[in-house]
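Alright, structures below, take your time with them.
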Structure 1
Amino acid sequence: MQSMAGMQTQTRNIRRRSTARGKKWVVQPACDSCEQLAGSLKVSPLFAQVLINRGIETRSRASAFLNPKLADLISPEEMPGMQKAVGKISSAIKDGQKITIYGDYDVDGITGVAILSQLLELLDADVDFYIPHRIREGYGVNEDAVRSLAENGTNLLVTTDCGISAIDSVLAAGQLGIETVITDHHQPDDTLPQAAAIVHPALDKSYANQDSAGAMVAFKLAWALAIHFNSGPRLDDRFRRFMLDATSLAAMGTIADIMDLRGENRILTSYGLKSLGECSLPGIRALIENAGLDGKGLDSYHIGFRLAPMLNAAGRMGHARLAVELLNSTSTTRAIQIARYLKEQNAQRRKYERKISKHAMRTITEKQLDHPDNQTIVLANEKWHAGVIGVVASRIVDRFYRPTIIINSDTTVCHGSARSIPDFDILKAIKSCRKWLTGFGGHEMAAGISIARENIPEFSAEFEAYAQQNLASHNTTARLHIDSFAALNQLKMPVVTELSRLGPFGTGNPRPVFATKGLRLAASPRRVGSRGEHLQFAVSDNTASIRCIGFGLGKYEKKLVEKDFFDLAYEPAINNFNASSSVQLVVSDIRFE
């Protein structure tokens, strides 16, 4: 068996996750047209089956999916509200007005702010940016910030990744002489802010990319402004260089915000990832270097689990303004200083996260919140760091597979982060309990709330009651979606290498998962990792033998030895170790029955 270092090398592109017991396997049925599509594309049947599972059943659609083109991006002027926004911003630039970009403190907001502020600087605009403090100010446009910006001379406020629910704050801005242009992608309410312009994909249900990230919306606005100020029909060199870097920034925001990676988002992230390693921004180069990467072959894993956490650490542990400074920096020395600091902050964030997650999960067990009759989990504690409760909520959903809200309750008005499971719109659920809240916003799968401490019990009860009525009990059983059953001899090196063409992977386009029945051990299992939490072993069927790594499966060593046969679900990967390459299976689940 290979060393732990070798195991870590080969799995760098696949998220490590503990296997949750009790998962229901959902295996896609074999398709009769699979062989025909495989022959037409000259690919393996497994590759063709994955395409069909993604709804790609013809050669033309497969060609478009596998060969994304920038020319197929939706024109920026098609984005709802774009014409008004461009007119308002261009007038402000020509009149020498001060423009402030106001963004959220997560990666989506940070990259959106960086895109718009860099473009406006390129246009010699009087521009600044503002990021609210995650803990002291919370999410969205707040009135105190608006008043401060007015005192500092802001004439036009341009939001990114926020603002669609800021009715009172936009009204206050107008009373203070500030006009507002909103760019956002969060779910709008029935009543919209009285802004000079609102750029939002959901304002026109016919718009083709309803899953645009906040950074994508900012990217489209920057693109539209570049076209408006360009001297000819084709973007000149300065705008082309900017748009190349902006593609990388928008791709980071799209991936980090867990947007659906199909359609236009796939085109953007594909090109953004390709250009990321060649990005001219010193901050991006410093970020990549301090994440221990060389800039080559970067994919969605590197964004989601290496680069984005470092950017997010700025807002979680301190102030996200520093992350924008990093992305906007023109100084290599300053960029390296900030990147090193964010790396340290991210390490500190992980320590907090592990401690709080352990405490929260122990509390859930002690209070029996994981009882089968419970559909949700709502927990509050005054000692839980507000900057990491969103990550903790995600960990709890992974473990207990229930809609979860984690609240930091150390102040009179508390802040909470919500995470959901498929088929349960957590924002809609929160809206149904809005009488107990002082504020909320978000998506179907993730949201944030503000709540008076004394209202937490009533809110929790009403939130649970809503779930009891709207979430069937069988939906709280974790499901593992499997693309196909496979024999081990189908997983040869060319096939596994070929599967990487399906990336970038993420929501809507997950990594292919296959399963094999009736396997037996081909070599004794060995526990690895600092605490023996992982398991290395080899399996065999009647066709071939392959090595496996099971993250978080160390405790199943004895059971594997005791059982003659078992079924395995896995993600095939290429193991590059000691100048040689081989196929290895990254285990998703084991069935012993």
Structure 2
Amino acid sequence: MPTREEQVTQVEAALRRRFFPYVPKIVTEKRKDWNEPTHDDNRLTRALAAYALVGTVGLDDVSAAGAVIDDEHDGGIDAIYFDRSRTRLLLVQSKFKRTGTAPAQNENLKTMNGIRMLLARRFPEFNAHVRQRQDEIEEALDTGGIILHLIHICLGEQLGEHVTNDLNGLQTELNGFAEQFQWEFATITKVHGWLVAEQAPSTVTDHITLEFAGEVPLPRRAVYGQLSAVELARLVEVHGKALFERNIRHYLGSIRVNTAITESVRRKPKEFFYLNNGITAVADKIESSAGTAARRRYKLTNLSIVNGAQTAGAIAIAGQLSPDAKVLITVIEIGQQGDELGLHITRSRNDQNAVRGVDFAALDPNQERIRQELALGGITYYYRPSAEGKVRRDDAATIEDAAVALACMSFKVLTSQQVAQPPRNKPNAVDFVVAAKKEIGRLWEQDGTIYRQLFRDDLSGVRLWRYVRAFRFIDQILAGSEGSQPLNSIDRMFYRHARYFIMAFVAHRNPSILARPELMFSDPDRTTLSQQVNEISELILQRSQPFLALKGYLSIFRNLTDAQPLADNILGALSEQDSRKLTATQKPFATPPNDANPGGGHAA
């Protein structure tokens, strides 16, 4: 799960991407001396005020930004919106401080005074933004049962005691005859939760018509029958990837088997039912309408295809379909609490097909959590194999990218002695880089011993992305080093096969850089990492020479019996380097001169 600092990073990225086009810099006489960082923080504060309305009411971004009134003479109120559906006049006071600083008492008193001004309808004392909204505000104030709802929103977790007491006092004052005021505090945890919830996949509720339908009533209801390929294509077109939310894979594109499916449904529509394995789906609820076994219509709530994504995808892109093309479909009712059963059905139905270990990692809920967190920063994470995931992009990563980066950069390098000391089974970077070099598929096998150590429950999206970015940056440097060596040279083989090993030591030496909560690396961080890559590469190249007597670099870096002794050697060399640097920086104490005899000789 993300730390507070990582939550702030994700919230800031979302505010910039979504609201900066609608909240430009305010340039007035009073603000002409502001520097750019101050203007930037002000825009983030106004964006946060707008997002308070998105999270509270569900407004679209443009409308929420239009409700911002922050400027001079705003009465300490940053946004106003009349929520007619719940008879509320929403008032927002926002504060964007990365430290989490909440509004101070004097700032809150200004807001409280602004609320009293609104109730007294002293509109001339407000700025033009408020006066332009006067009709809306007066309509709200004239509405029976209206509640003025104040939202204090910031990047912290608690308001000060004095602010809380003042707001409670205002609430008591204004609610003397009838309730007309309430307030809430939107913490960073709540704001981040709003953003994450937006990324949750949508559910699918739709109707299908089955021909020659059959039903299994017990022990769990299921229906099966022929589904028209035309209707299946419509489901895919309307609902997209949401239709495959419980599946381990999305449509993989024009691979051989999918191309064959498309050709079959086009050229042999009447035989397609017999040529295809069919589709399995699950639904929270199955409701049947009047009809006969020959033709019956069903309403399916929270429908998901768990096996047959390739069939559905191939049919959807086949173009003009014959009404004669049918596909066998089975729909199993699992209930609203059927997540575990749904996973079991997904795994069992797909175990009968040729799938890879990485495909089943899609059933891990941590993968969806990470995807949602990264989406806040505009980063796409593909943990289900898909056609889109095959395209390399700077703002995207696959689960395979993530697994290799985590294996190479998220663990400390331990000596043989440290490994042998209790407790046993301590994570050692050498074990992971050897596994990545020797049998990379072990990294993403969900039932294996490595996967759970990589994708831990406390792994945040920001931290994972830092590892991926660092991996790509270092890999690019090492690829350049490899390319600069003569063809077939031993040094060229070193840079090809030692990359994971080198990365582990760079990460070992720079934990603070990798642990920063920002999504991107700063220029100083990139410079430091680049220098470290070159220095550590040279050291490992030098110290690995004796290991070449009996084997090549490929064998050395894919075997623990060679890689661990080499790691011990490198750790010892780095420790010696650190000791020498420390000694060089320590200045010896100077002997103070004798005041009575500065020259140090005998007195006359």
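Work out the source of -0.22, -0.92 here, i.e. which of 1, 2 gives that when log10 I(q)/I(0) by the Debye sum over Cα atoms at q = 0.05, 0.10 Å⁻¹ is computed.
Clearly, the read-out refers to 1.
Looking at structures 1, 2, which one was distance in nm of label points 7 Å out along Cα→Cβ at positions 26 and 562 calculated from, given that it came out as 3.2?
1
Have a look at 1, 2 and say which one yields 1.36 for Cα Rg over 2.2 N^0.38 Å, for residues 218-273 alone, as calculated.
On the way: 1: 1.19; 2: 1.36.
The value was obtained from structure 2.
If helix-only ellipticity at 222 nm (-39500 (n - 2.57) for each DSSP H run of 4 or more, over all residues; to 500) comes out at -14500 when worked out from the coordinates, which of 1, 2 was used?
Corresponding structure: 2.
For which of 1, 2 does Rg and Dmax of the Cα atoms in Å, for residues 74-193 alone, calculated from the coordinates, equal 13.4, 39?
It traces back to 1.
To which of 1, 2 does the computed value 11 (relative contact order in percent (Cα under 8 Å, 6 or more apart)) belong?
Going through each structure in turn, the value belongs to 2.
Read the figures in this text as sums done on the coordinates, not as results from a lab. On a predicted model such as this, the values are computed, not experimentally measured, just so you know. Cβ atoms are built from the backbone, for glycine too; each structure is taken alone.
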